[in-house]
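Take a look at the structures listed below.
Values quoted throughout were computed directly from the atomic coordinates according to the rules given, and no laboratory measurement underlies them. These numbers were taken from a predicted model, which means no experiment stands behind them. Cβ atoms are built from the backbone, for glycine too; each structure is taken alone.
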Structure I
Amino acid sequence: MQKALTLIGREPETEIIDRLLQSGRPEFLAVYGRRRVGKTFLIRQYLKSHLVFDFTGTKDGTKEQQLINFFEEYKTRTKGKKEKEFPASWEEAFRYLAGYLKSLPKTTYKRAVFIDEMPWADTPKGGFVPALEFFWNQHASNMNNVLLIACGSSSSWIKKKLIAARGGLYNRVTQRMQLMPFNLHEAEQFLNSLGIRLPRYQVLEIYMAMGGIPFYLKEAAKGKSAAQIIDSSCFTPQGLLQKEYEQLYHSLFNNANQHIAIIEALATKPQGITRTAITTKTRLSEGTLQRALEELVDCDFISIYQPFANKKKTAIYKLTDLYSLFYLKFIKSNRKGGRGTWQQLSQQSSFTAWSGYAFENICMMHLQQIKKALGIGSVFTTASSWQFIGNDALPGAQIDMIIDRADGVINLCEAKFTLESFAITKSYAAQLRIKKSVFKQATQTKKAVFTTLLTTFPAFKNQYYQSEVDNEISMDSLFRQE
């Protein structure tokens, strides 16, 4: 029997919530983040003793269905002793809620009103947002012991309708909170809380396939290897992640096929592509592409990177949702593989290419841990990629991660995902030397340039290592707490 889930990590978020609970004034908290990242669990687990109202919007529900569910929660909380007539509008529903809050015993103890998946409650022409606006401005903003929490996976809706709202909700949100996926430290803690203790290489394997999404990680079973866990979750008919991809984007976006087209275009080039290349691959109009890209960035599926010293300022878009990358690379074409599929696929050459890109993404996500390991945790830095096409004087070169430091140093990072410690060969050492030389000459940088290895297990420190490698950060450093 699997253990009950407990709240893991989230210290910065709980510190924010504690401050809101102790503020002595009404608070309006907007919580957003990628679907399945644990927003609802955080609020319900941490604020369970404060919640006096808890309503969740229904995907594709009509206005009437949303109001019925709202009213059922209202009747449960009031024990049927207050309003008994079904509310005909959101204005009336929020008036009921205001009356209920005012009827509660006077206390300085903060009371939390939680509206989860708020974007789903906002049906076309339903009048939800104007009614919420009136509820806050007329009632809740005058109740010093009320904490109103708006939550949703549609980050773009939360940002547009609440955080950057105009009109009556302008500047009304008193605190915003973006919940991010677990980092490796938190993912390891989470698995340990379920009684799952695996070597860090295997935890990294699971993370590469699922990302730091708690809802996915909870599929891991005690007593199974990483390969067995990935097999069970991704390649069996009952596996959660075998069909999750199909539901994920459609649950978040209208016209989700446009978003999926972008995701699948990016998946063909894991190192990232320009906006122009995305347009060519998807054939989406400029306006449609702009909206969909913004929404995918808001929901943490893709990331934008500015290549180092790029005079044209051509941004690179990368698919950084690890599960989507894994699905499109392996699950989509092997859904009928059954148990043992992953053990077979992980022995193929396609695994090497995918794991390399996935590990590079993970390293970029754990930049702060890398900085601490380098002893530059407090130094201002920017992280980017770099590509040089080549010319008559210099060969082409590509560096996937550059750390540009304010202390006059640039780290050229080479990620190496291997099952065991590897030895730098004479030819690989030559490649590192050429990359550094091309970078220095092509960019004309005046900063010191260090070659930095990012590895799973420490490399053998042979003569080639000693001559070409300035720093090395191994997997254990990525598992450190921020």
Structure II
Amino acid sequence: MTRPAEILDRTDQRKKHVPILKNFIGGASVAARTADSLPVTNPSTGEEIAVVPLAAAADVDAAVRTAHAAFGAWSATPIKERAQVFYRYKSLMERDARQLAALVHEENGKVMSEAAAQAEKAIEVTEFACSMPQLAAGEILEVSRGVECRVDRYPLGVVASITPFNFPNMVPNWTIPNALVLGNTMVLKPSEQVPLSSMRIADLLKEAGLPDGVFNVVHGSQAVVEAICDHPGIEAVTFVGSTRVAKIVYARATSRFKRALCLGGAKNHLIVLPDANEEMTASNVAASMSGCAGQRCMAASAMVAVGEVDNIIKRLCEEARKIIPGKNLGAVISKQAKERIERYITEAERDGAKVLVDGRNAIVPGMEGGYYVGPTVVDFVRPEMKIAQEEVFGPVLAIIRAKTVDDAIRIENSSPYGNAASVFTQSGGMARYVIERVSAGMIGVNIGVPVPREPFSFGGWNDSKFGACDITGKSSIDFFTKLKKTTTKWNPESQANWMS
């Protein structure tokens, strides 16, 4: 795939034919201030496709200073003009949608249909950002005769976004359009496992007319994350990743008096009742647990089977067997991830669970070096097993048996996470009963992946989210802005009361 020459350096003879990435600061490629680097691997084949630098705190400081210098002019630009840049950005993403999908497929291992869907979602959230001139307008009210109060939204300043490996294009675009249209400038730290999509985003934003310095990319790992949390010039931080790291980032960033919104892991429970539609339930659950190779925080990780639903489980297994690694199931991100996922399955089987569909040791002809785990369904899992409690992050479904819907709700609510939950039933009353009682921020009824569409926001509860507001939708406006309240009185002849 051809990549933008201005953001890649092919002159390093140590890695012939493998691009050497640089940071993107001030609208140009800038070499990292360290010589440390990591290989970027195509999970589908195991082949090295790029080298990414492991930047240092000095690189973060350079990006923040650049973003701060750009903030004055950008924040003073009328919001309608800022939105116009993202109208153009949206058009460029539509123009290059196939290329963006191919890049995700290459660095993440998603099948092309999933990579294309990710690009479509990025376009949708950008379209939402273009409506900010209407959604983020101020308010004014005559609160007393001759006295007006008004509220205006102001950008925070330099903000940072730390994004994960599983959605290289979509998750960065959860924050970039909204934060920038609202007048902030940004430093993005993409996952070092999937840095290519973020560089393409930088290229398209520059082509769309975004002023230099408004958007910057710094590659790296833990040192860059720590520098972002600690830097006094960064006003707010968003993070998407594991709960363990989300807690660390949230605690560290807020201890430096920054705003922080950190999304963590999940253990999503799909409660299946006996009256559920067999075909719809089986296909939805299978797609939810295997889509994106199970590497998404909205994946079905546990199915709570209430009462006699063996017919649905049988149909579910039939659907799972139609999902073929390398065909309609992508690779997991690394060899280490493959080994970890398969270890969960083996331990569950050892502890008494029954593997109905076994995806271990999957090999795709012609791509024997890829990291594949086939769809896996494990029945008779007990709630105390690790596979029932921890986020597996692979195409694996643990089935937990429950006698009643209240038992199922107790199982769901015993999880420390709270990203998503679903119920499959034909009873509206029973659906409402579950909706009101499960402890999760996003709920589905006969939907395996209940991701809200714009303008509704994405965000879970409990150990799946740390911080106020949500990362997308209308709720994100409050996170990326601060309010200025003004009270005015110009007419001294107006009747006065306690307000004036």
Upon calculation of semi-axes √(5λ) of the Cα gyration tensor in Å from the atomic coordinates, which of the structures I, II produces 45, 25, 23? I
Identity of the structure behind 3.3 (criterion: distance in nm of label points 7 Å out along Cα→Cβ at positions 333 and 469, calculated), options I, II: I
Taking relative contact order in percent (Cα under 8 Å, 6 or more apart) as the quantity of interest, name the structure among I, II where it is greatest. II
Where does the value 17.9 come from, among I, II, when mean count of other Cβ atoms within 10 Å over residues 133-140 is the thing being computed? I
